[in-house]
Structure I
Amino acid sequence: MGLLILALAAAAVACSGGESAPANTSSPGDWEAITNTARGQTLDLYMWGGSSEINRFVDRIYGPILEEEYGITLNRIPVADTVDAVNKVLAELQAGRDNGGSVDLIWINGENFYTLRQANALVGGWALQIPNARFVDWDSAAVNRDFGLAVEGSESPLGSAQFQFVYDSARTDEASLPRSYIELGEWIAAHPGRFTYPAPPAFHGTRFIKQAFYELTGGVENWLGPLDETAFAEGSAGLWDFLADINPNLWRSGRTYPPDIASLNRLFANDEVDFTFTQLPGGIQAEIDAGVLPATARPFVFETGTIGDFHYVAIPTNAGDPEAAMVLANLVLAPALQAAKLDPANGWGDGLAISLDLVDGEDRVALQQVMDKLGGAAVSFDRLEEVRLPEVDQAYTLRLEHDWDVFIRQSQLAD
């Protein structure tokens with residue numbers, strides 16, 4: 001990324017850094033005091049390390065600004081799964097390490113957020129009061145609830161994501177693409193061995209079956225309330241029938257599944273399967289440029305809708321350097337940095353955590369320019385908005401993962 005973007009991003013953050021937030025026991029308090037305390041700290045950021053492109057973005061973009069503008073050293077600690085960071089926090093708290101913990105900030109959402117909130121292991125309130133929180137649409141249920149649980153300022157959005165399929169236009173005709181799970185089942189039957197999905201609870205695998213659950217049970221609107229055990233048992237029967245029916249025609253006859261999205265991407269790139277998935281609203285150009293996906297790969301969405309949500313950063317209650325953590329959480333919400341993160345040319349393509357309606361002037365123009373230039377390696381933002389589906393109560397996710405293991409994985413092993 002060029003020095004110009006770095007300079008613009010740093011300037012945007014600096015312009016907001018002089019504001020203050022109300023002080024209380026769960027807030028960042030006076031912002032100037034927070035930044036002064038953070039100077040000289042080392043920020044231990046735990047985040048999924050499965051994407052070299054995302055890792056590089058964090059190191060090259062956030063790291064230098066933290067160092068040069070705030071005197072903070074970024075120590076990015078990659079984990080194979082976010083649950084590893086969650087378990088570290090819980091283990092330290094259980095051992096009585098209530099201060100000076102190893103984890104200052106976690107890239108998190110969904111089940112992992114729910115686990116830490118239920119354990120009262122996250123600092124609350126602060127995310128509503130950092131200066132750049134003014135760019136976040138906290139009134140949106142998509143932002144203020146995560147995994148069915150009210151966020152209440154205990155995590156701050158980093159970006160957004162939306163589930164999309166990816167195909168290779170060099171070997172699959174766009175006109176032949178399935179546009180629903182029903183059509184996908186027909187496609188799989190006609191192309192045995194050419195499709196698979198990550199095994200739940202791997203994130204993309206869970207999202208794949210959850211989206212199928214929405215479609216095959218008449219729509220997400222049937223599941224927006226708390227878990228109804230009777231309705232779920234009756235409604236999900238068709239999902240397990242569908243997944244069992246496609247199983248023999250999956251890659252390796254459904255006897256095994258890729259463990260994660262990186263493994264599925266490799267199968268796709270090696271021409272072993274014809275589809276993979278992405279969560280990047282900014283498109284897959286960064287993964288193409290990095291050689292993870294072929295140059296002719298293209299994302300697409302189902303007519304029946306795709307699940308979209310936000311992802312966040314959160315501070316454990318025993319964080320050793322919580323002030324540095326708040327500084328980074330504030331930094332990533334600066335419009336210039338959100339634009340840089342959205343632009344696949346910088347190695348990510350992540351969706352926005354902030355609302356365009358709350359941004360004006362040159363910042364809004366810069367964001368719009370990035371959105372307008374995404375091209376064929378991205379589904380248009382208008383189209384993504386048209387097919388966007390919400391998340392449902394976390395209890396449904398846990399039941400889907402549990403029942404997939406019972407009705408699909410264990411059933412396959414028994415055969």
Structure II
Amino acid sequence: MSSAQKTKALLIVDSNPIVDPRPSRMIEFLRSKYELTVVARNAVDIDGVESISLFEPHTGADDGNGIKVFRYLRLLWARAVNFTVRAFRLIVQDYEGIVWSSLGAANSLKDELFERQFDLIISHDCTLLPFAFAVKAAHSKVILDAREYYPRNFEDQWLWRLKTQPVNVYLCKKYLAKCDKVITVSDGLACEYEQEFGVVPEVVMSLPSYHDLQPSVVDGKKIRIIHHGAANRSRHLESMLDIMAHLGERYTLDLMLVGDPAYIRMIDSMAKRYSNVRLIPPVPMWQIIPFLNQYDIGLFLCPPSNFNLKYALPNKLFEFVQGRLAVAIGPSVEMKKIVEKYDCGIVAGSFDPKDLAGRLKELTPEKIKYYKQRSGLAAHELSAEVGRVAIERIVRNVLAVK
């Protein structure tokens with residue numbers, strides 16, 4: 001089939017899709033079969049894909065000190081103005097205005113993209129739904145990949161509840177039922193969307209590509225533990241440091257974090273109090289799973305400080321599996337289902353760090369080896385190749401509806 005005959009698909013995401021695992025995998029699924037355009041907050045060159053940025057990146061590499069100060073003052077002024085405008089719009093409930101003001105070049109792009117008459121539009125964020133429907137042609141199909149339960153994403157933070165929660169609730173009420181399909185990452189999120197908004201999302205877990213690896217050898221004298229992912233204050237990463245206080249020198253924990261620089265500095269400062277904990281530099285996304293393979297245990301103690309964390313089913317869990325690690329978690333609802341179904345690790349009885357530390361102390365080298373082997377047995381079933389089949393079926397079925 002020639003390019004002119006291909007179905008035209010538009011994927012929109014409020015991030016850099018190259019370093020955001022779920023959109024990155026979606027691009028891989030779509031680009032070989034469809035004429036794909038990607039609109040992203042920070043787009044980069046992607047082979048075989050037209051890529052458009054909503055915001056132009058600025059490195060500041062060539063700026064002198066005077067220019068840097070000017071840019072900083074201008075940024076402060078812009079933030080002050082944006083805060084004032086957003087506060088006014090919240091008061092008058094102009095939620096559409098809030099969304100459009102946050103989307104950079106989207107206003108100037110929407111007419112051009114509307115003229116292209118896309119057959120399929122996939123939005124990876126609820127805040128992009130107004131843009132998705134603004135560029136939707138009469139025959140276009142819209143899929144929302146609801147990677148979070150947006151109305152309660154950071155409900156543990158008062159400022160988020162004040163300035164973002166009303167916007168997200170509005171967007172879900174207005175747009176979810178208009179989508180031709182909604183998918184999400186876990187059963188808990190799907191049930192809440194159905195209960196609150198009357199839509200029934202299909203669950204497509206966030207599964208990484210299959211890696212043909214063997215479990216690394218377990219050294220009983222030094223058990224190597226790793227946690228990797230976003231430094232998100234709602235996750236209370238310091239609880240994993242508390243675990244290490246109960247384990248002693250036989251166990252070591254490496255933290256490989258990205259995200260909030262201030263929070264990472266805080267965790268780094270706290271980690272220096274522990275001789276068996278260190279922060280290590282992050283590796284590129286495509287290197288994560290091979291890098292994990294050298295460890296014994298993947299650790300994620302995630303207190304349910306908000307709704308999304310209560311029902312989290314994150315990339316890292318499946319990356320632990322692909323890395324052939326034993327998994328150690330608290331009793332997180334969705335992660336517990338996976339770990340117990342595949343018998344690939346331990347689940348503490350509570351989110352008290354002492355409980356998980358106790359379970360870790362009980363592990364013999366033989367048991368760790370067993371769990372790592374169980375991850376190896378689960379790796380095919382918990383891989384992106386399975387997710388690809390689901391996505392291709394969903395897209396095919398959506399496009400088939402006239």
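Derivation of every value follows stated rules applied to the coordinates shown; laboratory data play no part. Predicted model only: the values in this text are computed from it and were never measured. Cβ atoms are built from the backbone, for glycine too; each structure is taken alone.
The value 14 for relative contact order in percent (Cα under 8 Å, 6 or more apart) was derived from one model only; which of I, II is it?
II
Computing distance in nm of label points 7 Å out along Cα→Cβ at positions 177 and 289 for each of I, II, which one ends up highest?
Checked I, II; max of distance in nm of label points 7 Å out along Cα→Cβ at positions 177 and 289 sits with II.
Out of I, II, which has the highest value for FRET efficiency 1/(1 + (r/R0)^6) of positions 145 and 217 (r between Cβ atoms, R0 = 41 Å, to 0.05)?
Once FRET efficiency 1/(1 + (r/R0)^6) of positions 145 and 217 (r between Cβ atoms, R0 = 41 Å, to 0.05) is tallied for I, II, the winner is I.
Given a computed value of 0.98 for Cα Rg over 2.2 N^0.38 Å, which structure among I, II does it belong to?
I
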